[in-house]
1. Here helix-only ellipticity at 222 nm (-39500 (n - 2.57) for each DSSP H run of 4 or more, over all residues; to 500) was calculated and came to -13000; which of the structures I, II was it taken from?
2. A value of 1.9 was computed for distance in nm of label points 7 Å out along Cα→Cβ at positions 129 and 145; which of I, II is the source structure?
3. Consider the structures I, II: one of them gives 13.3 for Kirkwood radius over Cα pairs in Å, for residues 201-256 alone as calculated from the coordinates. Say which.
4. One of I, II was used to calculate mean count of other Cβ atoms within 10 Å over residues 25-32, giving 19.1; which?
5. Computing distance in nm of label points 7 Å out along Cα→Cβ at positions 65 and 241 gives 8.2 for which of I, II?
6. Which of I, II yields 14, 12, 11 for semi-axes √(5λ) of the Cα gyration tensor in Å, for residues 225-264 alone, as computed?
7. A value of 27 was derived for percent of Cα pairs over 33 Å apart; which structure in I, II was it taken from?
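Laboratory data are not the source of any read-out in this text; all were calculated from the coordinates shown. Given the structure is predicted, the values throughout are model-derived calculations rather than measurements. Cβ atoms are built from the backbone, for glycine too; each structure is taken alone.
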Structure I
Amino acid sequence: MNPVDLNFRHLHAFVTVARLNSFTRAAKVLHLSQPALTKQVRHLEEVLGVRLFDRDTRSVELTRAGTELNPVAAQLLSEAEALVFNTRELAAKARGIIRVAALPSLCSTLLPIALSRYRERHPGVSVVLRDVVAQQVVSLVKAEEVDFGIGSEPGGDPEIRFTSLLSDRMVVAFPPAHSLRQSKSVRLNQLLEFPLILMATDSSVRKLVDGAFASIGRLVRPAFEATYMSTAAGMVKAGLGVAIVPSSAIPIGEFTGLLTRPISHPSITRELGVLEKSARSLSPAAEGFLRIVKVVASTTSIQ
């Protein structure tokens, strides 16, 4: 037997006849002529090489082979119908799971807004957010552990497709009574006068900041380092120094009560965008969520 000769339409015909014990009634239920239904059952018998029904002018009975096939065929049809239904549900974004990796600052600001809007339209879809540093965003996307990532540009990695989403400039955050409050913008050289709170060395923000200081011939040594933006904000509030953080992090609640000023240096801005695995397409649910993320990024002030 060649498996490709099996046809769900023929199985459906067989199961219906078996349930009703009648070709006439089954043909009516299936909206087929009786000869067409008989042909489908006979084709199935030919493919399987067994007789499935004993029939005469008065009755239709399952053979031993038909009796054994009936529950198996019914289960196959049930699973096939469930598969079709589930696939249509996913295509309609009615349910499913979306996994996204993003920088912590975006997981605290832009993404919750997008999630709220998406949830209103698609309450059956679950979204899992993983807040990680830039390199981990890339790694998770490449390993296909997430549908897509949002982070800084990975620098020409052929496995990653990058689409710019927003520009994120660095700012300095400080207490309201700090002397920097008199400045409209701050130069890098000025910041060297104060204890600096910088992000951890494996973060994209730190690499950008170190590169900016290197461009003016200075090697910065921070007084404190933090992995999370909220920690940096807490250090500033405790009077431990001033923090260089991305503007996208400022809406985080922990920065409430602090002042910020832009840093006047041409290379102190980074591009943030969507990271996708090259040559891979998103699920309909992930595509729908990404569209909302892009709208929020273009219309919501997080900078």
Structure II
Amino acid sequence: MEKAGHFAIKNEARDGHCSFASAGSVGERFGEFANFAQQEGLRRLEEVSRETVIAYGQELADRVENREISAAYAQNLVSAVNTVMQAATRGQWESVSPTNEAGIAERSNVRETPAASADRATYEQARETISQRGQAIADLARELGMRSKEASLMNARRAAQQAREICSVTISDGTKGGRPRELENLSEHQIAALERASTVQGGDPSMIPAHQSWEQFRNGELRGTRETLQQGGIAGLHDLRAGYAADRYEQLTGHRPPVEGGQVAREIDLAAREQIAAELGHGRIDVTNSYLGGRG
């Protein structure tokens, strides 16, 4: 696949549609996607679909969120795939939006507008339109700040039992770098979300139906959940974590986050950000800028 991609973009350069330097850069970035596609079991350009590229973009979005790569670089990686596929299909390829469809953050890491999910009424209205399993996963993201992969791979039955017994939950499956984290002193609202997920999970080993792989679930029902949320005004499952962060900020400081006009003393703000960053599975508080807005 990588060789075919290089061939397609070099032909564009030979025809005068781009420079050879640009073709080289695009080809190098396309190699990253080819590695991803290979892991998904794809070998040929003809097998690449928009769903594959969206899944790739969503993985990049997680890497941006985890501060592994910049938003600009992630967007360029998706754009490189679009460029190669346009060349390979002679203009028949429908480009994937890095931000709107893949959920990659805008190039600025500081949130300037509140997350739609911070408004409970907006979230509840959008939630009503998705499947029962989608609702359960969305609730885990909104109420416990979980990533979509973490929520999907969670054994909600075990988590709900832990929550009832000791009022905490361990998030370990699907975490970045395999680093588990603990959420303590759970509210009744959070425990209720876990219990709803447990009921939906039924006899399956996780929130993913037993007959499906993570890749199948991600490209199927989870993608449908994300798209339906977007139709309801929620940017996606990642946006739900921003809603969680906003609520936690208010609980910890007594004020809404800076992106919503809240102002608190710097030391209080920093302490809240450190707590929220840890609960979201981040090692650095700078990441909270993309959830809460910049520090004063």
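1. Label of the source structure: I.
2. Attributed to the structure labelled I.
3. II
4. This figure was derived from II.
5. Only one of I, II returns 8.2 for distance in nm of label points 7 Å out along Cα→Cβ at positions 65 and 241, namely I.
6. The value was obtained from structure I.
7. Computing percent of Cα pairs over 33 Å apart on every structure in I, II gives 27 only for II.
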